[in-house]
Structure 1
Amino acid sequence: MTSARAYDASAEIEGVLVTPMAEKGVEVIIGMMRDPIFGPVLMFGLGGVFVEILEDVAFRALPLSRFDAACMIDQIKAKKVFEGVRGQQRLINRH
């Protein structure tokens with residue numbers, strides 16, 4: 001709360017939500033914005049520092065089909081991470 005107020009003293013903060021950290025694994029980023037032309041648009045890519053360094057994300061207008069979601073995974077350069085590399089578990093199932 002102190003950091004938030006230091007960043008923007010006029011911010012209206014109604015509370016905070018604290019949850020446990022996710023288990024170790026591949027971090028992804030999923031975001032949504034409302035584009036003035038396309039309407040709601042979803043973003044997907046590797047998360048954490050990778051999204052900042054690689055800037056490797058895919059965008060699709062909503063709603064999405066299962067096929068659209070699979071295409072978003074295929075679109076990013078880092079897609080092989082989800083297929084299981086160097087003995088890691090496969091994270092996606094195409095069936």
Structure 2
Amino acid sequence: MGDDPEKADNSNAVSWDPTTKTAVVRIGSTTVSFTAGSPEMTVSGKTSVMENGVKTEIKDGRMFIPFRALGNAFGIKTDWDGETKTASYSAA
């Protein structure tokens with residue numbers, strides 16, 4: 001499970017445009033888009049630069065989106081456990 005990206009998500013919550021290399025995540029009425037190599041994200045039509053100089057990237061055929069930026073875009077609190085080096089989302 002999780003090894004086949006074609007079967008990873010059929011909910012339409014995540015979409016991919018291979019031409020622009022842009023991933024779009026939709027939850028409720030919020031839409032967030034990230035373009036590979038860019039330090040910017042667009043949240044419901046408003047573009048901003050992500051914090052801490054992060055950017056999205058493609059590595060080994062997969063797109064990586066900054067965890068904290070995604071959480072912030074949806075208003076979800078992000079926690080970091082330095083001991084276990086684990087990031088998580090939590091209810092506010």
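Taken together, the values in this text are just the output of simple stated rules run on the coordinates, not laboratory data. Everything numeric in this text was worked out from a predicted model, so none of it was measured. Cβ atoms are built from the backbone, for glycine too; each structure is taken alone.
Annotations for the structure displayed:
- If mean projected area of the Cα convex hull in nm² is computed and equals 9.3, the structure in 1, 2: 1
- Parent structure of the calculated result -2000, given that helix-only ellipticity at 222 nm (-39500 (n - 2.57) for each DSSP H run of 4 or more, over all residues; to 500) is the read-out and 1, 2 the choices: 2
- Source structure (of 1, 2) for distance in nm of label points 7 Å out along Cα→Cβ at positions 15 and 79, computed value 4.2: 1
- Distance in nm of label points 7 Å out along Cα→Cβ at positions 31 and 63 from the coordinates reads 2.6; which among 1, 2: 1
- Entry that produces 0.75 once FRET efficiency 1/(1 + (r/R0)^6) of positions 23 and 39 (r between Cβ atoms, R0 = 41 Å, to 0.05) is calculated, selected from 1, 2: 1
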